[in-house]
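Several structures are given next for inspection.
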Structure I
Amino acid sequence: MERSLKGKVALVTGGGTGIGKGVVEALVGRGMDKIAIAAADFVDLAANQYKTKNIGGYTAAQNVCADLKKKGVDAIAIDTDVTKPVSVKNMVKETLDHFGKIDYLIHVAGLITCKPVVDLTEEDWDSVVNTNAKGTFLVDQAVIEPMKKQGDGRIINFSSIAGKAGYANLAHYCASKFAVIGFTISLAKELLHDGITVNSVAPGIVPTQMWIDLAESLRLPGETREESYKRNVEAMIPQGIDQTPEDMAAAVLFFIDNPHVTGQTINVDGGCCC
């Protein structure tokens, strides 16, 4: 049964671009009129798909919020580094101060790099694992008490097909996304009697900045980035078709609509991790 989202409040991390932006658009399409979008413009380490400390997420979130306000949506952008406890707590406080509650947390923010283990630096490891695994812990933890007070809530994390299968040159990323699934299951069991569900989405290949970078890193000699992307889609996705932010948003809406589904990870991957 589809829930009306009017009057509900969502906090979406990484909601200014890619999958996160697709989720925001789907929520608004369902009638949601109160949204907080959290993202960072600058991070400590340059080891990420943008190859710079200036990742532009907060600026993108501000732009999305400006567009949403034109449509009558009460939308706020919050500058947040999900690896820093103080920043995460401030994100939740700003959302609560503005809206008074958080009904849905959709935690999309994440980073990736591509290197064989023998070449991984500590910076590579820390950048990816701290953002994807530690960030999930910090962000989820910060909304637990507000949701408990409400007696209701949805926590929806983002893992990956790399959270269910190992891939060469992505060991650190796979480790972080396996961690997201394990953490999601554990937290769901802790909150079984609090009216809060905790689930995650495992995307396959979505043509965001993450896969633009991966396609470049995975190019064969003489291959263009576009050819690399197509080859990897055909090799990794049984359906032979990449996925979209809208596909991921549909999984998010499923979790929102179903109060008795918890501790689960839905693969939206064209059959990759069946």
Structure II
Amino acid sequence: MGKMPARHTEYDVMAVRKALAILCAFTPATPTLSVTEISRQLDLPKSTAHNLLRTLKNFGFVTQEPQKKCYRLGYKVFELSELFSHNTQLVSYAMPHLRRLADQTKETVKLGILSGTAILVIAAIESSFMLHTRGDEGRRALLYCTGLGKACLATLPDAEIREIAAHGGQKPITSRTITTLDRLEQEMAKIRASGYAVDWEENEQGVCCVAACVRDPNGRAKAAISISGPASRITRQRISKLAVLVRDAARAISASQDSPLS
């Protein structure tokens, strides 16, 4: 592969740049590399190469063969590539249904996936109304106070919900945010019974949302779709109709996929 790519900017972090260069040094022709080979290819001191490899190993990005002492790419690289592939497939499956939902409701529609203890918005169609909610593509949101987050959270075992709540806390975002475990557990039971989640200005004052989970072919829920808008339009009188639409769309996405979430 040769030395590290010459192109860089003032924002580059050199240690990160070197670590990424090490990952890029592995190829189909050279699936395993020793510290000496990496040091020579990238023009790095052996001590630097060793320290970077040790860090990458700790995070699962490389693994070391015990006998040869060579390194190869680790499980984390595969995990991230699978996640990228699945998310790309999921968006392609979901987009026609998101567009239909946006046309039906004229509100902002989002698709989000579970990302650790948060929800990550991976696709959105914003409302054409001048007053509307943001699409927030690429942004992470809290699980306990958003429609997308609560729809996914409700599919998890109670023990896991308690662990997530304890890990991140339930800080009040607005005066309507659910801040106790008892109330959160009651909310989860309600969502499981109805098949949809509602955010009543719990994450942002003046914004309401209704969401439903998308399940993979094995029945696991790792994603959700939502309809959101100003509280003046997402009213209690309208929510039952929107809930039917978002549940139907979520079921249609679930049924249309082969295995993008498995």
Structure III
Amino acid sequence: MHRTPEEIRAYITEIHKGRSRKEIAEMVNEKFGTDYDVRQIKNLLQKWGLKTGARKGFTPGQGTKLFPKEVMDFIRENAAGTLTPEMARLVNEKFGTSYTQQQMRSFFSNHHVCNGVKCEFVRGHEPFNKGRKGVCAPGCEKTWFVRGQVPKNLKPIGYERITKDGYTEVKIREKDPDNPKQKNFVLKHRLIWEQLHGPIPKGHIVVFRDGNKRNFAPDNLALISMRQNAVLNHSHLRQTDPELFETSAILADLISATNKRRKGQKQD
């Protein structure tokens, strides 16, 4: 394996700080008559654990495509006490450019330019609208909501809507301002089941025997456990024929019991 001469290693160690890999390669090749490229210099720096500290993409103080050097120098010379909107206006007037306020704000941040202007509120600051609650421009009171007003888009109780998953929801109550977490819409098939059979037991769900989410006939709704539902989905036993639904549910119970027994045997 080719070994780098000690004098070259010592020279790179001496000059690498603050210089780009390209600049280091040019300096080494000029001094020792070698032909190192940027990739080789990169590998050597990594191998020896040397970090240049130079910013990637451009040399400090050098202009960029978006901000030429003369623009950068003008911004730095006039930054003190100048806000970014005013700086954008000054630069555009002088150089005929079209910098936006956001571009100027990004430049200040990326190049660590500080204008020395403090824009935050200080302790004891009094807002301009203190004590002026309800003050508005003349005529705007025509659009105010009044107490007890009913919005035009308010949906009545019993209104139905379709969810993104294709299920039907029914509005069963109005919004309670004292209980924002209360649900005003419930799934229609669950509502129908509870009206016929009472509350749904914990760990169970109501499904459609034929898989049709629009068929709310009582004999098309079935109560199954979440475990049964998981097995039906995982084992692809879901049926569209309601007459085969009971068979699929029994198979799901059998598969679940078999898996449970196998896990018990493995633990033993």
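Annotations for the structure displayed:
- Per relative contact order in percent (Cα under 8 Å, 6 or more apart), the highest-valued of structures I, II, III: I
- Answer label among I, II, III for the case where distance in nm of label points 7 Å out along Cα→Cβ at positions 165 and 245, calculated from the coordinates, equals 3.2: II
- Identity of the structure behind 0.05 (criterion: FRET efficiency 1/(1 + (r/R0)^6) of positions 101 and 117 (r between Cβ atoms, R0 = 25 Å, to 0.05), calculated), options I, II, III: I
- For the set I, II, III, ranking by mean count of other Cβ atoms within 10 Å over residues 173-180 places I highest.
Laboratory data are not the source of any read-out in this text; all were calculated from the coordinates shown. Please read these numbers as outputs of a predicted model, since none were measured by experiment. Cβ atoms are built from the backbone, for glycine too; each structure is taken alone.
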